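Engineer: Given below, in the form of structure tokens, are the structures.
Bear in mind that the values in this text are calculations on the coordinates, not laboratory data. For clarity, every value in this text was computed on a predicted model and none was experimentally measured. Cβ atoms are built from the backbone, for glycine too; each structure is taken alone.
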Structure 1
Amino acid sequence: MFSKPRIKAYLYLTLVAFIWGLAGPVIKYTLGGISSLPFLTYRFAISSIVALISFNFIAKRKLNTKEWFIVIIYSLFASTFSLYFLFIGLEKTTMLDTALITTFNPLLIAVAGFLVFKDKITSREKVGIALALIGTVIAIIQPLIENENSIRLQGNIYVVLYLLTNTIAAILAKKLTKLDIAPLFITNFSFIIGFLSLLPLSIYQNVNFISIISHLELRYHLGVLFMALISGNLAYTLWVKGQKSIEISEASLFSYLQPIFSTPLAILWLKEETSKTFFLGALFIIIGVIIAETKKRRITD
């Protein structure tokens, strides 16, 4: 019988998986009305306002110079770099490709944990990771296999860069857990860094925010608001709460629920089409994930 804190954690993380599963299609749809850089800057601006308010309710302590440095570097990778690559990727590729490629993310983090922290990876997990990697490569080069234009391939490469920067952020996050810094403070601070780091780039590229925001249709404003408040502040808060009562390895399993929500939306809402190559890549990834994570779950139990 599960304890109440564990059941709460499961509910929180399932809701987060649902929200982040919706996030990809929402980003893709909203990019139809506003390009990636102003979209992301606008999103971080809203999240930053909420973050500044939330600081009044978050217990925090004074950080030393080294701790501030790590927090800022983490924020750059977790917000600025990773989401910038994701948004550009979604601007160029399909939601289906993105969902397939990002399924490899938990396994990539496991590999990084092995390389950086010497975390144990069993032979079974190595086989699963190898199969999932084959499926991911198939998903990445799918445009070449199907003789499509290079823009979609570029998008897939940007999604891979998102995976790499997100993995670096995960490694830094693990280091931060040892420093006794409030996770909610780190998360909300990363939104502010995201805004402050992207704003100069937007100004450099002559992005006229007043004109863009004033002429933006309501449906696209709603997309930005969803990403800022629901997928941003709310989801990250629930994610942090969900992590408190269960193991990190167990919490990572919930990320595999995201494609269950994003894939139907990509097909039914965005009208994207699947192909034989897509199903081939998905098959390798699904088999690889099952092999790798089934053993890990048994060990956790």
Structure 2
Amino acid sequence: MKKTDTIMIDELNPYVRKVGVQGIAEWGNTYRKIYDHEWMYCIKGKAYYSANGVEHELTKGSLLLIKPNIPHGFWKDKENPAEIIWVHFDFKYRRDVHDLENLIKDNQNIYFNEELPEKNYLRQDYKIENRFFIPEIFKINKTSYVEDRFKDILKAFDQHHITWQLGAKANLLLIIKEVIYQMTEENNLNSKYNNENLIDYIKSYINQYYFRKITRKEISKYLGYNEDYIGKFFKNKEGISISQYLNDIRIEKAKELLDKTDFSVTNIAELIGFLDIYYFSKTMKNITGYSPNEWRCRNV
């Protein structure tokens, strides 16, 4: 994925590329990568999504955001298969949208290549208002409202009237609005966290975004606290710094990937948020006593 950029709410100008109902296609035993963003909304039933060595269950009201160039698996529950509407989209309009569509149309299996070709088409991820990311997995409260919005997008795409993109964009913006509103209400970004739950919120944020370049400043801004305060508070309660906790989480994920996949050490470093492979190796050695290669070979 390309670097993360900040987008302000008034800059949101989504472009809907393709919409559909998830059929029988699954990719549980292989990995898929995409160029743009894809939202999958679960109307009923169950499905499963895996990425970065973690498996998630999707049920009614689950909103899955699949991000560019992230290897992932997807499959439906055999006994209670999910009904899902999906939307491929960009958060901001790009002039190459039709070129990307033609590239995919000419090669239907392109998503399953080990590496996506034509990386210039890869979209970047966005942090909204420089405060928060739209989560990978999000549980919608107003399920009927959001379901209707997705169905309206699907209807507009299927009818393909000259105004279909306007209707699809309007409904997608309403979904984005609902997600942002629910996030701000649930996370209570107006500094109303009590100290009892603050540690849990910090850990939750790190556990969700460990694969990004997370800083104490970013966490403090997200939670509405002073940067120095949350650093000292966390250290006093947990006995380790926030950065140490972040590295512990990253190394736990690294051990899973080293044990369960044949990804290269360089690839694993990138997936868990280390930009420098040597720093990754040094950090893992300090925490586990093994370098990444030594860990992978320890039981061979």
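Engineer: Given structures 1, 2, which gives the highest value for distance in nm of label points 7 Å out along Cα→Cβ at positions 8 and 224?
Structural biologist: Sorting by distance in nm of label points 7 Å out along Cα→Cβ at positions 8 and 224 in descending order puts 1 first.
Engineer: Still on this structure, please answer the following. If mean count of other Cβ atoms within 10 Å over residues 24-31 comes out at 22.6 when worked out from the coordinates, which of 1, 2 was used?
Structural biologist: 1
Engineer: For distance in nm of label points 7 Å out along Cα→Cβ at positions 184 and 232, the calculated result is 1.8, so let me know which of 1, 2 that is.
Structural biologist: It traces back to 1.
Engineer: Among the shown structures 1, 2, from which was the value 16.4 of mean count of other Cβ atoms within 10 Å over residues 208-215 calculated?
Structural biologist: 2
Engineer: Match the computed value 18.8 of mean count of other Cβ atoms within 10 Å over residues 80-87 to one of the structures 1, 2, and report its label.
Structural biologist: Of the structures listed, the value fits 2.
Engineer: In addition: 1, 2: which one has log10 I(q)/I(0) by the Debye sum over Cα atoms at q = 0.09 Å⁻¹, as calculated, at -0.44?
Structural biologist: Considering all the candidates, the number was obtained from 1.
Engineer: Okay, next question. Any idea which of 1, 2 comes out highest on relative contact order in percent (Cα under 8 Å, 6 or more apart)?
Structural biologist: Looking at the calculated values, the largest one is 1.
Engineer: So if we calculate mean count of other Cβ atoms within 10 Å over residues 88-95 for every structure here (1, 2), which label has the highest result?
Structural biologist: That would be structure 1.
Engineer: A follow-up question, please. When helix-only ellipticity at 222 nm (-39500 (n - 2.57) for each DSSP H run of 4 or more, over all residues; to 500) is calculated, the result is -13500; to which of the structures 1, 2 does this value belong?
Structural biologist: 2
Engineer: Looking at mean count of other Cβ atoms within 10 Å over residues 56-63, point out which structure of 1, 2 has the largest value.
Structural biologist: Sorting by mean count of other Cβ atoms within 10 Å over residues 56-63 in descending order puts 2 first.
Engineer: Let me ask something else. Just checking, which of 1, 2 has the largest value of Kirkwood radius over Cα pairs in Å, for residues 16-175 alone?
Structural biologist: Largest calculated value belongs to 1.
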